[in-house]
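Bear in mind that the values in this text are calculations on the coordinates, not laboratory data. Quick caveat, the model's predicted, so the values are computed rather than measured. Cβ atoms are built from the backbone, for glycine too; each structure is taken alone.
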Structure I
Amino acid sequence: MRSVQTGARTYVPVEALAVPIAADGQILASFRKIALSCLAHLEVNLEGMLNSDDPEFIHQMRVSARRLRAAIRLFAPRLPPGFSNELLPPLRQLMDHLGKVRDLDVLLAEIAMPVVQALPDEPRLATLVKTVTERKHATRKTALRYFRSTSYVRLMLLATKLLHHPSFVEQAAEETIASFVTDRLKRLRKEVLELAKVARTDNPASLHSLRIGIKQLRYALGFFESLLHTGKPFRRVLSQLSALQNDLGQLNDLANAGPLLMHCANDNTRLREMVPLVNDWHNPRRRKLLARMPRRLEKFQRLHLPTPKPVKPAP
């Protein structure tokens with residue numbers, strides 16, 4: 001990870017850390033540990049985001065929020081009544097701010113800039129990039145105001161309060177996390193394979209749904225890594241999921257680029273005329289991604305998830 005120095009302080013973007021879960025642990029206690037880890041991941045990148053323009057801080061904060069949302073969905077059947085309804089709305093507000101900035105970061109760096117560098121003699125492209133850059137700065141300022149506001153503080157206090165509710169620590173020892181993991185991974189695998197069966201290269205919505213499903217499965221495997229047989233088979237599964245998610249993510253970015261560029265161009269006809277040019281320039285990459293998608297999906301149908309380790313009997 002690169003570091004960013006501002007004044008006397010050096011900030012380094014921090015990735016999510018593994019969460020060791022005990023096989024004989026209780027379900028809600030395990031969720032609490034995962035959720036607190038997500039909140040810590042969010043907080044450890046906050047100062048860097050507030051004090052530098054490095055987009056990696058925004059990216060890591062977005063990952064932390066997505067992991068928390070994924071954990072809530074994963075453990076939803078066992079969470080206390082009202083937990084999700086209370087926490088998800090303010091969490092969505094946070095994710096909305098992060099998502100808007102991140103989308104413009106990607107639009108600028110991965111969509112618009114390569115075209116400007118390849119076609120330097122078209123001044124309207126440079127103007128379009130300037131417009132996108134200005135929109136990104138304005139969106140970032142809005143996000144910074146949110147993260148310095150009481151809304152963000154209230155979210156963190158609410159999450160902390162909910163996770164310290166007695167229901168998370170005073171549980172009947174009826175079912176351990178190990179049996180829960182087996183059930184949830186089977187369900188996730190079934191759901192993702194069903195999404196893969198109906199995914200079509202000519203249907204962007206189906207590919208988007210598959211990407212979300214794969215992301216949920218990857219997060220679940222990460223949460224439960226300490227409970228699973230790892231090694232080469234585990235790394236192969238993660239590599240396969242990551243490769244497919246990456247391709248689907250690029251296709252999603254390309255699909256969203258046109259509408260987002262049009263939004264940035266607003267009613268400027270000269271700039272709006274550049275949007276099809278940008279789209280056409282990326283067509284070779286789009287065709288390449290789509291061409292290898294059927295093979296990736298066919299291979300994905302044979303996905304075998306790592307199995308949980310046996311639970312050692314209590315002494």
Structure II
Amino acid sequence: MSSVAGRAGARVGGRAGAHPRLSLNQATVKSASLAEAIAATRSAGIGAIGTWREPVQEVGLDEAARMLADSGLRVSSHCRGGFFTPVEGTVRRAAIDDNRRAIEETAALVAAGAPGSRAVLVLVAGGLPSGSTDLVGARGRVADALAELEPTAAAAGVQLAIEPLHPMYAADRAVVSTLAQALDLAAPFDPAVVGVVVDTFHVWWDPALPGSVARAGRERRIASYQVSDWVTPIAADPLLSRGLMGDGHIDFGPVSEAVDAAGYTGDVEVEVFNQDVWDTPADVVAERVVAAFDACVPVARR
């Protein structure tokens with residue numbers, strides 16, 4: 001399945017420890033329960049996990065926090081909030097309320113995580129409402145939602161992290177398409193409360209990326225760095241076109257070096273949406289993640 005599978009197999013049973021900044025995002029092992037994801041992360045020697053709301057809710061927040069406390073893992077982020085683009089009404093109010101709950105979840109999980117955990121709630125902006133072509137208005141509603149949620153996040157000690165998605169998702173998932181747009185949305189707020197996500201799958205194509213990453217560093221906005229590869233041909237569902245690093249077209253060196261130079265020293269999450277990966281046992285996937293990260297992602301150690 002993966003060009004790094006052989007290297008991963010050689011690590012089993014006697015490898016050196018995983019990179020100290022590596023985190024396994026739960027989306028990469030989507031078929032696993034929270035308990036299974038934690039076990040796979042630990043067995044591969046990975047020190048951090050990025051949690052997702054659905055598997056946390058399956059066991060309940062209190063039990064999830066207990067499991068994380070017992071695991072000794074750092075929590076690198078919690079995914080995801082957002083979907084702020086409905087016009088004012090019951091649907092939008094429900095989305096805002098759900099984001100308040102996501103903020104509470106993030107604070108609780110990070111409090112249970114090992115030292116070095118980061119209270120980061122990843123936000124996906126949302127696409128255009130059904131029948132709408134008003135892209136500018138939708139982005140304006142994202143800004144309004146951030147202003148409404150900022151006091152709640154600040155009180156909880158949680159950083160809201162705006163994740164720009166590749167432009168092919170602008171209609172249905174995220175009207176925020178570039179890191180520069182995400183930074184503009186974050187600009188009115190304290191960087192400790194509103195930051196941005198740099199996700200290689202979504203931003204690698206952008207010719208303005210080096211300057212935007214440098215700006216994010218100057219403004220102290222980088223809340224999370226996520227890596228996965230751009231694999232072709234694009235899957236029928238483009239959401240599933242991510243691959244492990246080294247399986248696609250992204251040069252991770254320049255992006256990783258720029259993020260390091262911008263001052264980001266937190267965990268680096270591997271977040272892969274890919275059916276073949278999801279169909280592979282979680283412990284095998286975690287081993288492959290370690291090998292792919294070591295081979296392709298040259299971030300500084302800490």
* Structure fact -> Value 2.9 of distance in nm of label points 7 Å out along Cα→Cβ at positions 149 and 253 was derived from the coordinates of, among I, II, structure I
* One of I, II was used to compute percent of Cα pairs over 26 Å apart, and the answer was 55. Which one was it? -> I
* Between structures I, II, where is distance in nm of label points 7 Å out along Cα→Cβ at positions 77 and 285 highest? -> I
* **Of the structures I, II, the one that 1.00 was derived from, the read-out being FRET efficiency 1/(1 + (r/R0)^6) of positions 53 and 197 (r between Cβ atoms, R0 = 30 Å, to 0.05)** => II
* Quick one: FRET efficiency 1/(1 + (r/R0)^6) of positions 45 and 277 (r between Cβ atoms, R0 = 30 Å, to 0.05) came out at 0.25 when computed from one of I, II, so which one is it? -> I
* Suppose you compute helix-only ellipticity at 222 nm (-39500 (n - 2.57) for each DSSP H run of 4 or more, over all residues; to 500) for every structure in I, II: which one lands on -23500? -> I
